[in-house]
Structure I
Amino acid sequence: MSNIRVLVLSGGVGGAKLLRGLYRVLPANTLAALVNTGDDFEHLGLRISPDIDTALYTLAGLAHPTQGWGRYDETWNFMAALEAVGGETWFRLGDRDLALHVERTRRLRAGETLTAVTRDFARRFGIAAPILPMSDDPVATRVMTDEGELAFQDYFVRLRCVPAVHDLGFVGADKARLSDAARAAFASPELEAIIIAPSNPWLSIDPLLAIPELRSALHSTKAPIVAVTPIIAGKAVKGPTAKIMNELEIEVSPLSVAAHYGDLVDGFVLDSSDAPLAEQFNIPVEVTDTLMTSVEDSGRVACAACALAASLSVRDRWTDYCPDG
């Protein structure tokens, strides 16, 4: 991975949409994604990796356009049969999606790493950019709520994010290590930008930052680190980001997101609706429309993040790919 120029910290739909834009405007072999695995869990005896799969399906052009998870070409025979025999159906597994989980589980039990399995899935889907799990070691996001401590998927899917959140924990993060592939991406001599995607900072990005080796790599890198806002005009585009911020008594503002990342971040991409806030940041800001409802939107946000990174870097070659960025 010596030619990686852009490394993205990603999770969920927001992360996948930004990846789609970067994949569109940059040479694919210069982009890598380091994806949250704190959401991973075992269900019905299968290893499920939701954020990795969202990235795979999105870059392969297979993602469902509206529901935010799974494939667009799905069928549901397995779930119907499972329900008929009294099985758990709160976590929906489509037939084609199920095949991925079955094969992942088989290969992990045979001794392969999650990184190796994901690399092969990406190759079979025709994806040239590396999609890297944040670690091959297990990390589990735990959500402390007014209904007690919950596993992430119980909170997020089974209970639909209804319980109030008081705190979050990431079991295993203190012992988790980066894979060799992730280390190689950070060590790439061509690395010119690290971009924190507009994923939920607390649920999707903090699991990555909780890994000491990963946080150390961010502090040590010479590449500028740019974050893209997940908050637009006081609201989250999708998911419980704003709800969690309110419950943690944090103002729902892009300023709060920047403060949360602190000195890790060198620049911030702000939505046009929040442009008046730009002067309150103590780091450089790039303003653009950050809502990503189309591939073109994703490309625009990707170019804005790259342009900001370029302005913070001694090397400026982004205009080769984003002439209007």
Structure II
Amino acid sequence: MSRGHVVALCGGVGGAKLAFGLARLLPPEDLTIVVNTGDDFEHLGLHVAPDIDTVVYTLSNLSDRERGWGLAGETWNFMAAMRRLGAEAWFNLGDHDLAMHVERTRRLAAGQPLSAVTTHLARALGLTANIAPMSDDPVRTFVATPDGELPFQRYFVGEQCKPVALGIRFEGAEAARPSEAFRAALARPDLAAVIVCPSNPYLSIDPILAVPGVRAALEASPAPFVAVSPIIGGEALKGPAAKLMRELGVTPGVLAVADHYRGLLAGLVIDHADAADAEALKARGVTPLVTNAIMTTDADRTRLARETLDLAARLGA
């Protein structure tokens, strides 16, 4: 029996893992996975969409689980050849992954919106899940550092997050519109929950919330807004979330995650390591669910997704 429609906000490897679990539990018509595109950029003349590709590769069981990004069994002959030619090589494009970027760039140049291109690529890889970019309009994340602003991928990959972050800006957000699939999903009368995957709040979810109309739609929706904390025991399992929090003057932890989503958050899924903060979450008006929030196996992904959906169902009852 359908629970109603679920919108999942997603970005990065951790977010893609929960999206995998949600897609295993819900039929395609009951789930819209909305992906951050603030990380998108042009590299070697190609439109690269790292978060979209991470979600697509993860859901299609093509991702490299050991490395945590890209395709399993990838080779790097193209990049080796580009280095010989003196091209920029700080961001690796694998030989097989390259096809995704070439086809995306070709279709965008032909006038197709990013939403349509994303759907085509997902279907070509055998996916039936509804994966939508947050917007078809360009939004680009920039990180302010002591030496000036850096485009996100230059900060994240080129500089390996080493510069101190002084602030974050989403260029183009003020003129962007939610993608049609995103807008339609938020407006559905049967919307049962909005789930925030365990993605970086500042770099993966904030760009989505920065698109005009999104936060207002979420605030007006009766559907519960439930997040899975990307911070466990004061640290991020992967990525710069905890480092970024400290540099922005925030103490990393589940309480900081709850405060970040203040005004929206109804429930927060946290790990056993943070069980001591459950009462403080309740005092903030947030219902906690304490569980094993580490997703090592497919069974972990599915279990955590089921527990998150159950929490949302209780809050929406």
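Where a number appears in this text, it was derived from the coordinates with a stated rule and is not lab data. Everything numeric in this text was worked out from a predicted model, so none of it was measured. Cβ atoms are built from the backbone, for glycine too; each structure is taken alone.
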Q. Here distance in nm of label points 7 Å out along Cα→Cβ at positions 247 and 263 was calculated and came to 2.5; which of the structures I, II was it taken from?
A. II
Q) A value of 2.9 was computed for distance in nm of label points 7 Å out along Cα→Cβ at positions 223 and 287; which of I, II is the source structure? A) I
